[in-house]
Structure 1
């Protein structure tokens with residue numbers, strides 16, 4: 001008998017068997033697909049059907065089912081994003097590529113505030129500083145979003161919300177896991193990867209509080225593949241405090257602080273040999289968030305001051321120091337439940353120490369409007385005046401119409417977008433230690449999108465085409481940083497499927513096609529596929545099997561300065577979770593790279609083989 005037919009019968013039987021005991025999940029499914037709310041593309045809580053973007057939302061439940069994974073591993077499974085280094089040894093530097101762009105075109109926002117390291121070459125935020133255990137949810141909006149989020153928001157905004165205080169007077173959450181850390185060719189099953197977090201939080205009257213501590217330690221792998229393969233370790237310690245007070249019914253203020261230390265050992269990448277090098281990084285962050293609500297609107301203030309210090313202890317030792325101040329003040333107002341408007345002012349001051357202290361400021365007034373009509377037309381438009389202390393003023397804007405046609409228990413949405421973005425050179429590119437060029441010009445991006453989305457109570461299917469032109473892109477050439485003549489073009493297609501086949505079985509998958517012209521487009525796969533099959537055996541036990549395919553791409557061998565084609569590879573992961581004590585104790589078992597596939601992600605660098613992890617989450 002045909003094996004595929006047997007498999008389909010088995011799935012159908014399983015679905016039928018659990019309908020009675022899992023009936024309560026139906027309501028949650030309906031909320032997820034038809035009434036799901038997104039925020040990032042407008043800063044208003046709007047139904048997904050009224051959004052002109054295909055926003056990716058990673059919920060607290062999904063993060064819980066990915067316990068033990070890094071934030072880079074989780075984001076890497078989403079559409080249109082490739083995080084190189086996420087499949088390698090803990091501590092590997094991440095390269096974030098969204099829609100065929102580079103890391104400088106991706107903006108990370110934490111609790112409403114842009115985060116970036118001014119001392120880094122392209123002002124990127126180091127995702128290794130962010131423990132997954134501290135995160136409540138993630139929204140990813142792809143495409144140019146400079147109108148709402150400013151410079152660097154050219155290909156994607158990763159909008160992260162950290163955990164909030166519990167409603168009880170006192171609550172404790174403990175997460176702990178341990179696992180192996182091994183390559184495909186050395187399956188020794190030594191326990192050498194440890195992750196722990198403790199969170200104390202609660203609400204007493206008008207006051208709420210949260211304090212957490214997380215740490216991660218991993219050993220057992222060499223950073224670079226060498227004959228000796230001397231182990232390089234990684235450690236991360238992070239402390240977070242958040243205090244909030246509801247002064248009145250309309251005024252709420254929250255202050256928070258973070259201190260993170262990171263240490264990772266690494267080897268010599270030029271010549272590819274073991275070396276006793278290490279990289280030390282420290283982040284100190286303090287911030288404030290306040291909301292004053294009034295009829296039909298609110299005044300919002302988000303501010304943070306962050307200090308970054310890092311040291312490279314290598315053949316070319318160096319110390320990097322940077323700090324930035326970010327202040328975002330905006331007024332949200334809704335007219336007749338149809339017009340949602342934002343007027344805001346964003347201020348950024350970046351500082352870094354090179355031969356002398358250097359800094360620049362960016363002061364951006366901006367406005368955005370969303371119109372949700374009663375007949376299906378939705379319009380998101382906005383503009384921002386980027387006022388840079390080095391480059392003067394530059395205007396960016398977006399026009400994002402969509403039309404939603406409602407069906408019986410479903411909708412079809414047609415969407416389009418045209419947006420511009422503006423990327424100013426970093427302090428390091430202008431005045432840094434390596435290849436600095438004070439005559440650099442800003443980059444300009446133009447992005448066109450068009451797509452279609454269909455959703456019912458248990459199904460969401462979307463397809464989108466994008467095309468982006470980069471004008472005067474900044475590259476590192478023979479004489480250091482320089483603007484190249486002409487354009488770089490990146491275009492592609494993104495397809496997403498989220499399907500509740502029955503109350504117990506959920507299938508999610510995505511496909512990305514990316515083509516970049518104008519340079520060598522290293523480390524950007526032309527084809528990428530992710531798929532996940534989640535099954536609820538009961539209200540207490542669930543499992544998921546995930547598959548990922550990374551297609552043809554190239555990498556530069558920096559010893560010969562030639563581009564090398566890398567073979568495609570496929571990985572399979574397994575996760576099993578079980579609730580031992582209702583709402584108290586959950587345990588899990590995961591197996592990454594279940595088939596022990598050997599592959600190359602970055603030339604010469606180590607990648608992980610089959611690895612097993614077990615862990616628990618305890619709530620008191």
Structure 2
């Protein structure tokens with residue numbers, strides 16, 4: 001998308017479970033076999049050079065271009081570098097909302113697109129051609145999106161840069177706090193936060209004049225988020241956590257210096273900037289927020305939404321077409337839900353069954369510990385079934401953690417944060433324990449398969465570990481593929497030994513219905529004039545989702561238009577490709593080989609994925 005990388009990172013790190021990096025994909029290592037469950041690592045063979053020391057062939061020139069591009073990307077986007085695990089820019093925070101930064105980003109995209117086109121695609125084949133086409137498309141997409149001014153509405157309850165700062169500065173996310181240099185890096189980076197918040201205020205003022213403002217339904221959720229951060233005493237702040245957890249190996253002099261510096265940072269810089277931002281939003285911006293919720297109510301809104309649909313789904317489907325697909329899928333899945341209601345012997349109608357699933361005490365976790373223990377038991381169970389379906393598995397470690405309290409109210413029920421490149425930070429499945437009665441035990445197996453194993457943890461970690469891919473692909477992502485694959489993994493439950501309990505099987509139907517409803521609701525909100533309440537009621541009528549979850553989800557779709565369309569769109573395509581491969585190969589079809597082919601090249605646009613799988617099928621005959 002055309003949003004600066006920090007905003008992309010916020011969406012991923014705080015709620016969506018997608019990776020915190022730009023879009024991408026590329027060259028593939030050899031497929032893993034049954035004897036080698038972990039992905040292979042390519043050996044990088046030196047290329048021949050010309051008289052000027054440049055790579056002699058076009059593919060090698062492009063490989064070097066991608067390497068140089070990635071280095072330039074991290075320098076331009078230091079927050080992205082931090083999330084990847086590259087520490088070189090951990091002290092930097094550009095004013096990414098400023099006009100200067102927007103101009104710099106434009107020049108960056110123009111420059112690298114021109115460099116790639118100057119080399120050209122003539123003579124390329126296989127993965128070299130694939131990488132070239134993806135790179136050129138992504139740079140052009142960035143340029144196409146510049147007409148849409150996301151920077152004029154920079155804050156909402158999901159894309160809240162003030163919360164990302166807390167997550168980084170509290171030591172619970174990607175920013176490391178292990179050495180004295182790490183602590184000094186955060187001092188330098190956090191010192192630039194007030195200027196960024198001032199720019200956010202200036203941009204929102206400009207947005208008010210231009211008629212580009214956030215819906216009131218979103219901004220009322222931002223105020224309590226900021227209130228949860230603001231503290232009178234530095235020692236009570238989340239930003240004080242690194243001081244409380246300071247390594248004992250630091251010298252007394254460093255401990256004293258850093259303690260004083262952090263106290264000054266929090267009391268004299270961060271808290272005043274949070275109070276200023278909060279006061280502006282509550283007292284000045286809020287009266288200008290709009291009662292409408294869709295992008296179709298914004299200037300150039302229909303084109304803006306159509307652009308986002310195209311980017312998120314990697315298809316040419318229109319909002320009207322997607323809406324119709326959603327209505328059909330909702331009806332189909334609802335029939336399966338009703339059949340399961342009959343199977344378990346429930347006597348009431350489907351709405352009564354939904355009420356039963358939401359209120360009966362047998363489905364409610366009594367404590368946070370019980371919830372976390374439940375997911376850990378699912379983890380152990382899934383691990384036993386994975387070898388049946390997957391020959392390729394990640395090397396990265398994995399952890400389950402509760403969502404931090406300060407962001408839990410607006411966070412999704414579960415989300416995933418990828419590991420760092422160097423392996424020092426594991427992949428993390430965040431489980432939301434806020435409003436515990438709304439977190440039903442019948443959704444555990446399905447949610448784990450999506451967010452953790454074999455869903456996001458497998459796909460994102462394996463992609464990142466493929467050192468034969470250009471880094472813009474290793475650390476990038478096409479949302480339709482990433483989320484479509486994770487939703488596809490939910491359908492693998494029975495193959496992996498899950499869903500033996502009919503209520504866990506209902507959890508899979510419920511969450512597939514959840515993603516089908518997104519096709520209807522997202523397009524309804526942003527292209528058909530649906531209201532906030534209309535969208536909520538539609539989801540309550542067609543699923544067993546709690547009202548707490550429904551409200552949070554509808555407001556997510558309002559804040560992140562078209563992102564939610566990617567899940568079902570991608571899952572339907574992957575399911576279609578597997579069925580097609582199984583039909584054409586017959587007895588030769590091997591699901592482990594299919595999953596290796598699906599995963600080994602990283603996230604691809606859906607059309608590119610289809611062509612790749614078709615070639616693989618032909619090679620297996």
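So here's what we get for this one:
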{"read-out": "For -18000 (helix-only ellipticity at 222 nm (-39500 (n - 2.57) for each DSSP H run of 4 or more, over all residues; to 500), calculated) the corresponding structure among 1, 2", "value": "2"}
{"read-out": "Mean count of other Cβ atoms within 10 Å over residues 388-395 from the coordinates reads 19.0; which among 1, 2", "value": "2"}
{"read-out": "Relative contact order in percent (Cα under 8 Å, 6 or more apart) - structure with the largest value, from 1, 2", "value": "2"}
{"read-out": "At a computed 0.95 (FRET efficiency 1/(1 + (r/R0)^6) of positions 260 and 316 (r between Cβ atoms, R0 = 41 Å, to 0.05)), which of 1, 2", "value": "1"}
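Just so you know, all these numbers are worked out from the coordinates, no wet-lab data involved. If you're wondering where the values come from, they're calculated on a predicted model, not measured in any experiment. Cβ atoms are built from the backbone, for glycine too; each structure is taken alone.
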